[in-house]
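K.L.:
Next up: the structures, one after another.
We did not get these values from a lab; they are worked out from the coordinates using the rules stated. Model, not experiment: these values are computed from the prediction. Cβ atoms are built from the backbone, for glycine too; each structure is taken alone.
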Structure 1
Amino acid sequence: MEDIQVTLSGGKVLQVLRGLRIQELAFSLGINSRIIAAKVDGVAVDLDRPLGQDCTVDWIPMDSPEGLDILRHSTAHLMAQAVQGLFPGTQVTIGPTIEDGFYYDFKRVTPFTPEELERIESRMHELAASNLRIKREEMPRPRAIELFRAMGEDYKVAILEEIPEEKVSLYRQGDWVDLCRGPHVPATGVIGAFKLTGVAGAYWRGDERNEMLQRIYGTAWHTEEALREHLRLLEEAKKRDHRRIGRELDLFSFHPLAPASPIFHPKGAIVYNELIAYMRRLYRRYGYQEVITPQIFDAELWRRSGHYDHFRENMYFTRVDEKEFGVKPMNCPGHTLIYASKRRSYRDLPLRYADFGRLHRYEKSGVTGGLTRVRSFSQDDAHIFCTPEQIEGEMTALLRMLREVYQAFRFGQIQVKLSTRPEHFLGSEEVWARAEEALAESLRKEGLEYAVNPGEGAFYGPKIDFVVSDALRRGWQLATIQLDFSMPERFDLTYISPAGSEERPVMIHRAILGSIERFMGILLEHCAGALPIWLAPVQARLVTVTDQQKNYAEKVFEELLAGGWRVELDGRNEKLGYKIREAQMAKIPYAVVIGDREMKDQTVSPRRRGGKTLKPMSVKEFVELLGQEVSGELRGEDLTVGAGD
């Protein structure tokens with residue numbers, strides 16, 4: 001048998017027998033047992049795969065992002081095997097990996113109970129201990145259809161009938177088999193640190209017109225320690241759930257008469273409006289002009305912009321004077337009308353239009369949740385019209401503004417991702433290539449590392465997304481910057497160049513907070529409801545020791561109120577400790593104690609939200625303290641900006 005040449009990731013070249021399996025190569029090299037798959041010429045494959053020609057081989061360790069993804073997908077298969085073994089007649093559908101875990105959808109008449117989940121998890125451990133070999137098998141698609149039809153797996157048959165390839169791959173472990181592209185771990189014994197985390201209903205293919213299935217969620221990790229840490233963070237996430245915090249702090253609510261559309265209560269409206277006021281202060285410094293555009297437009301606008309063809313299923317429509325109108329899902333087409341309202345010169349550019357107008361998008365009920373996925377919202381939305389030569393300068397200013405915002409909110413590392421041309425797009429490939437290179441060059445000049453998200457751009461242009469890490473190390477996509485050459489073309493926007501010719505401007509779409517609603521939900525979870533003092537709906541609560549201090553407390557209250565501070569007075573005839581605990585539970589930054597000594601000395605005794613009691617001080621000194629704290633919070637701290645995984 002002839003030799004083939006294998007080049008390892010470090011550059012070492014080996015001569016090996018054709019047909020040698022990858023796991024045999026790993027064993028001969030003494031590769032550690034944490035290797036669960038490999039890349040052959042850049043394609044991830046099972047360790048059982050034979051090497052048939054000259055190639056490069058890169059190892060995939062279990063604790064790498066790719067390794068964890070393979071481990072979790074194999075754990076999903078293990079779960080499906082356990083389910084079908086325990087509950088005969090249950091059909092399997094799809095079982096993909098998700099962030100930090102996996103799920104599998106099952107066709108079963110009755111929902112799974114918590115007790116049944118425990119049985120499934122126990123059976124999974126038994127199957128893992130059996131160390132069943134996981135084997136890949138390829139067969140013609142018609143034969144696979146016959147196999148799954150004979151097994152009564154109607155959903156697998158439906159999937160197979162839509163696959164264009166004539167040959168498909170299956171994976172077997174013991175007497176269980178599933179349709180899958182792979183790769184997978186070599187044997188079930190590799191799978192050890194896992195936990196089933198919940199069950200929910202899910203429509204087949206995510207379409208509410210289809211049958212309801214049972215979805216079981218789980219997570220899997222490379223070690224028990226990593227699993228325990230993840231489960232700890234999940235428990236902490238439950239405590240920080242912004243829906244729970246919203247109820248406890250009386251910030252917002254939802255009502256079935258307005259599905260997925262939040263109703264902000266007085267305290268929630270303060271937080272909401274303070275976020276907008278913060279952005280407005282930045283707009284004045286960074287040269288933005290705020291505009292207001294209509295809530296509904298003739299459908300012709302949305303046809304011209306491309307949203308009617310590419311976004312119609314997410315829009316709301318109505319009829320006015322027998323004509324079709326669309327409720328605006330985004331502000332950009334309206335801003336082109338402002339630009340086109342007069343003749344523009346290169347001297348007018350750049351023009352930066354900001355808009356906090358209310359937007360409406362139809363989201364399926366199955367994907368809405370709290371403030372993070374709603375149907376009615378507002379964005380810190382802006383569009384910049386500039387010359388091609390001004391792109392670099394605008395990008396520099398945008399990145400500086402973005403850093404300033406995220407420093408103020410104490411978010412962790414920022415990951416930068418460049419999303420390129422999707423399958424369905426406006427404009428030509430040449431224009432897209434120009435736009436993608438312009439964004440990439442801007443990032444390079446700023447010294448920012450970035451990852452590429454192929455095919456994830458908006459339909460009208462490529463974009464840069466910024467993903468921040470919260471206190472629980474979860475990633476949230478917030479800011480987006482999108483470069484658009486198509487919409488100025490579609491709306492025939494021009495400016496007069498220095499040479500007197502008509503030229504096409506570039507349109508930059510950008511949001512930093514994104515949806516105000518979504519950002520508020522993320523921020524509430526990031527800080528567990530303990531909002532920074534400049535954003536807190538109540539910044540200080542005065543608490544009296546007895547009724548005798550009430551007149552002095554009212555005087556202090558009026559003084560703070562007149563100074564623009566958001567303050568409450570708790571003069572109830574309750575124990576001091578009880579009133580302080582209530583202020584702590586309400587996440588109020590300062591509980592300010594006023595007793596006989598404070599009344600006599602004309603002072604106050606502030607107590608920080610964390611429990612630290614400060615020395616008595618005058619009201620003037622307390623106001624200065626509040627002002628210094630607000631300034632310090634808004635300055636923030638340095639952030640590390642890096643590429644995404």
Structure 2
Amino acid sequence: MKRLHILFALAALITVACTKGPAPDVVQPDQFTVPQYSQGEKKGNITYQLLIYTFADSNGDGVGDFNGIKSKLNYLDGLGVSAIWISPAHPADSYHGYDVQDYESLDPAFGTEQDFKNLIDAAHSKGIKVYMDYVLNHTGKGNKWFTEAKKSTEAETFSWYHISANPQADIAAGKFPMLKSYDSKVWHDLTVGEIGYEGRLHFTVDFSGEEKTLTVEPSTEKAQPSNTDTSVKMFLWTGEPGVAIRMYEKTEGIYELTTDISTPWGILIRTSDTSWDIGTKWGAPKGKNVVVWGEPLALSSTDAQDILFGNPLQMKFYGDFGSWMPDLNYGDVRTASQSAPFKAMARSAKKWIDMGIDGLRLDAVKHIYSNPTGPENPAFLKDWYDTCNDYFHQAGHNDDIYMVAEVWMDYKSVAPYYAALPACFEFDFWERLKWALPNRTGRYLAKDLIEYRNEYAKVSSGAIAATKLTNHDETRAATILKGNEDQLKQAAAILMSAEGQPYIYQGEELGYWGKDDDDGGKDEFVRAPMIWDNIFDAAVKPLNGRYDSALISDEYSVKTQTAKEGSLIRTYYDWTCARNKCGAIATGKMSKHAVYNEDNSQFNSIAAWYMTASSGEKALVVHNLSNSGVTISLPEDSLTDIVVSLGSVSVSGSDLTLGANSSVVFQQ
């Protein structure tokens with residue numbers, strides 16, 4: 001019996017039997033090589049979430065790009081990934097890409113359309129699908145649709161947004177069926193109308209008296225260059241960076257200038273070409289800031305509003321995520337798919353389907369219609385999915401398009417969204433796990449996860465729970481678990497041995513840490529760049545210095561961590577490989593263990609369940625969340641075939657001993 005005990009301890013150290021070989025982009029020590037997979041061998045449906053801008057930089061400009069991702073496909077393949085979810089790829093107002101300017105273009109900082117196509121083709125050659133991040137709820141303030149909408153109430157895209165002079169009354173009257181109630185905090189000031197000017201004008205500034213004025217008239221006289229007399233301190237500013245046109249002093253306190261201007265917003269008068277302090281920037285009072293040809297316009301330094309040339313309307317627009325992200329107006333959900341913005345969004349998605357993408361991750365879908373638990377969002381998303389899926393089939397695909405939605409709510413509120421989409425992120429998975437690990441309590445885990453899936457199955461028998469630890473909007477797992485590497489390893493093991501389709505967030509496999517905005521940090525701090533060989537290859541530029549400098553270290557590079565015995569990334573390699581090669585944990589359904597479950601308070605730290613595939617293949621999964629060893633008796637189970645293990649695992653007859661934060665999967 002002692003000999004058998006030793007043999008099983010050795011089996012635990014060997015862990016999973018995977019075909020292994022070196023990945024060309026990762027230097028491996030002699031004692032360890034990353035897994036390799038043959039065609040169709042990756043059964044585990046593991047997706048890797050990556051941020052284009054900080055994942056991998058191919059040209060040394062400090063910004064991640066498509067070619068950088070392409071260069072790291074060997075790494076992703078070795079990690080057992082069968083799909084990648086890439087952050088928004090479109091031109092955007094902000095570094096993160098969720099305030100899109102143009103859905104039919106790609107951010108040139110990431111590369112060309114051909115570069116993107118090459119990435120898709122290269123990923124497909126390794127059996128890796130590509131999912132684009134898509135923002136249906138809102139656009140960026142700089143989006144061409146919103147820019148056009150601001151020009152006039154008659155603009156084609158004016159109705160694509162919620163724009164109103166009296167939003168409270170308009171909502172009450174049913175003008176905006178997407179919105180159920182009025183909240184002043186999410187309505188933002190907007191000037192609608194032609195407020196700029198292009199042409200030759202004559203400007204006269206009168207500072208000779210107590211009231212300061214500006215008079216403007218169209219002119220056919222010769223345009224004047226900027227005055228070279230530096231003693232004159234009066235300037236016209238049209239918004240062009242670094243350019244303030246110096247005026248000419250005709251008499252004391254009277255300044256004139258004839259010049260050509262082209263400004264989309266208006267002008268300001270300045271008495272300094274370097275300072276913006278009160279007393280040096282002159283505009284007009286709000287509501288009285290529209291130029292009338294030939295009539296003096298009163299100037300103010302304390303309320304220096306832009307001086308405008310049109311006769312704009314002061315209105316408001318709805319932006320649930322802030323004034324920089326105006327929400328799209330699809331109208332009544334019953335006709336939303338016929339609305340102009342829906343058709344425009346669908347047209348853009350079809351372009352990327354034609355290029356070869358395999359699916360979409362849909363951002364913030366509970367916010368599209370203002371009632372997150374009402375029937376409108378699932379109904380809208382059903383139309384969206386059907387539209388894209390029909391086109392996906394027309395493009396020659398035999399399978400269905402993949403879509404996964406961010407529905408950041410509890411599992412019961414998420415369930416109705418499965419009527420529309422095949423997959424939704426299971427935020428409760430991590431909520432449960434981040435409680436269980438620090439509290440050393442495993443016995444409720446199987447019960448809770450099975451309960452979630454049963455709730456989804458009431459809506460769709462094929463519901464896919466997209467399981468995850470953290471993502472780009474959340475405090476990282478390493479921060480929440482206070483850097484406890486044993487618990488981080490076990491979190492990975494649980495993620496890979498539970499029912500669902502797991503996601504790995506960029507850097508999670510390396511133990512990257514960071515707090516999100518809600519916890520007193522900045523979003524950038526949870527979006528740190530990958531470090532490959534050393535810190536000099538990290539794509540740090542988009543973060544504008546907002547990252548933990550302690551994390552930007554060669555110690556946390558892929559190269560160093562892969563070479564380090566007992567590292568977190570090696571745990572990921574082992575457990576992703578096991579998931580991919582063992583059909584029971586790859587596609588199986590969870591069921592509770594008859595003895596070690598929520599009712600067994602004697603073994604509070606034990607999480608145990610079976611995974612059974614449709615083929616009949618079955619596995620027993622056991623995790624010990626305790627900080628000390630535990631021995632349990634399993635006389636009804638087979639303990640002779642270890643699929644994968646973590647930590648200290650030994651078997652003696654029907655007794656299983658698991659060390660602190662140790663895990664094992666047995667083939668049954």
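K.L.:
Work out which structure the value 15, 40, 34, 10, 1 belongs to, where P(r) over Cα pairs in 20 Å bins from 0, in percent was derived from one of 1, 2.
P.N.:
Going label by label, the one that fits is 1.
K.L.:
Right, next: Quick one: FRET efficiency 1/(1 + (r/R0)^6) of positions 181 and 333 (r between Cβ atoms, R0 = 41 Å, to 0.05) came out at 0.55 when computed from one of 1, 2, so which one is it?
P.N.:
1
K.L.:
Given that helix-only ellipticity at 222 nm (-39500 (n - 2.57) for each DSSP H run of 4 or more, over all residues; to 500), derived from a single structure, equals -11000, which label among 1, 2 identifies that structure?
P.N.:
Only structure 1 yields this read-out.
K.L.:
Out of 1, 2, choose the structure whose coordinates give FRET efficiency 1/(1 + (r/R0)^6) of positions 309 and 469 (r between Cβ atoms, R0 = 35 Å, to 0.05) equal to 0.45 when calculated.
P.N.:
On the way: 1: 0.45; 2: 0.05.
Going through each structure in turn, the value belongs to 1.
K.L.:
Please compute percent of Cα pairs over 30 Å apart, for residues 165-492 alone for structures 1, 2 and give me the label with the greatest value. Intermediate results must be reported in sequence, preceding the final value.
P.N.:
Values: 1: 49; 2: 58.
Across 1, 2, percent of Cα pairs over 30 Å apart, for residues 165-492 alone peaks for 2.
K.L.:
Then there's this: Using the calculated result 15 for relative contact order in percent (Cα under 8 Å, 6 or more apart), pick out the matching structure from 1, 2.
P.N.:
On the way: 1: 10; 2: 15.
This value belongs to structure 2.
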